[in-house]
Structure P
Amino acid sequence: MTSAPCRFVGQFAEFLRHMRARWVLYLPIFAVWGLAYTRLFVDPTPRVPVLFNWTPSLPYSVAVMHYCPHDLQRGDYVVFAFAGEARTDYPGLSGQPFFKIVRGLPGDTVTVSGRTVAINGQVVGTAKTHAFDRRPLDPIASTVIPPGHYYVQGTSADSFDSRYRTSGLVQAGQVLGTVVPLF
């Protein structure tokens, strides 16, 4: 009768022999895991021009990114490196790429009435009271968007965007590129 640890070691050794004999099948899996780990923990900047959006913040799943800088216009889709006040509340978000729509340009007036946010008098969304992890969310303060800053927003009510003080306005230097949604 063999003990559980000995049986586990034997099964694990058999699995390693199986992997070694079929290494060609396992190599792509480990390559994808390695790239995902690197992207998540080392450098989150998108390096390829095709983006995959898995969040409900925008209705698009695949998009092509253009890295060349240009003046942003209202309605442009952008990817930017997150650098909001959430560094202390959500340190894992620092530098992460966000995919949003430009809703407000420098010189536009952002007003907040209760939790309803408007740009130049046109309502663009309502700020939720709490995040999914039940942390309270404060709406952005009323302001005039300063030069070199943009108000960005997703289409989902759950999108973490400029409606919230912890996310705030996006600086032009944070913008990684514009995006053309494919589908």
Structure Q
Amino acid sequence: MNTNNPWKTLASTEIYDNNWISLTEHQVINPNGGEGIYGEVHFKNYAIGILPLDENHNTWIVGQYRYPIKAYSWEIIEGGGALGVDPVESAKRELVEESGITANRFTEIQRMHLSNSVSDELAIIYLAQDLEMGKSSPEETEELVIRKLHFNEAYQMVIDGIITDSMSVAAILKVKILIQENKI
């Protein structure tokens, strides 16, 4: 198995740049020798996901309208984490900001690339436990509905296709496995 890069980059042009992402178009020779273009989205932050779980296996999800998909979405708690900051610190901040919950224990449960055919975005997902309730303070761009439910209901929402966000699906399925294996 050859794991070396079979692509050859001839030239690269930055098409777009803002505080969160940049878009680059690459002129390439593909693995079969043909010339073409490849668009690449570079993310300037980690994608951070947090699934809070209390001692009774209740969890909290947030609902919000997602502009790119033009639809309402139920999700675990998510946000961006600066690349130069310990990701667990970003997870702590996002958990309090979106739900008002403070957790005394964070366990990293998953790292994943969200769309590695066009993007370098890395997601880091945490299970948050030993919870304390407080007041949320969402950002001005967020109009969130916070919903407390039993974890099994969140799992069923994944199975039924109601929760479709990739980080949420991965987190909920991973935690379901951890619960079944008595690791939580």
| message | If relative contact order in percent (Cα under 8 Å, 6 or more apart) computes to 24, which of P, Q did it come from? | response | P
| said: Of the structures labelled P, Q, one was used to calculate semi-axes √(5λ) of the Cα gyration tensor in Å, giving 34, 19, 16. Name it. | reply: Q
| message | Using distance in nm of label points 7 Å out along Cα→Cβ at positions 137 and 153 for the comparison, can you identify which of P, Q gives the largest number? | response | Q
| note | Taking distance in nm of label points 7 Å out along Cα→Cβ at positions 49 and 113 for each of P, Q, the highest value is that of structure P
| task | Taking mean count of other Cβ atoms within 10 Å over residues 41-48 as the quantity of interest, name the structure among P, Q where it is greatest. | result | Q
| query | Out of P, Q, which structure matches -0.52, -1.30, -1.34 when log10 I(q)/I(0) by the Debye sum over Cα atoms at q = 0.13, 0.24, 0.29 Å⁻¹, for residues 25-88 alone is calculated? | reply | P
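None of the figures in this text is laboratory data; all of them are computed from the coordinates on show. This structure is a prediction, so every number in the text was calculated from the model and none was measured. Cβ atoms are built from the backbone, for glycine too; each structure is taken alone.
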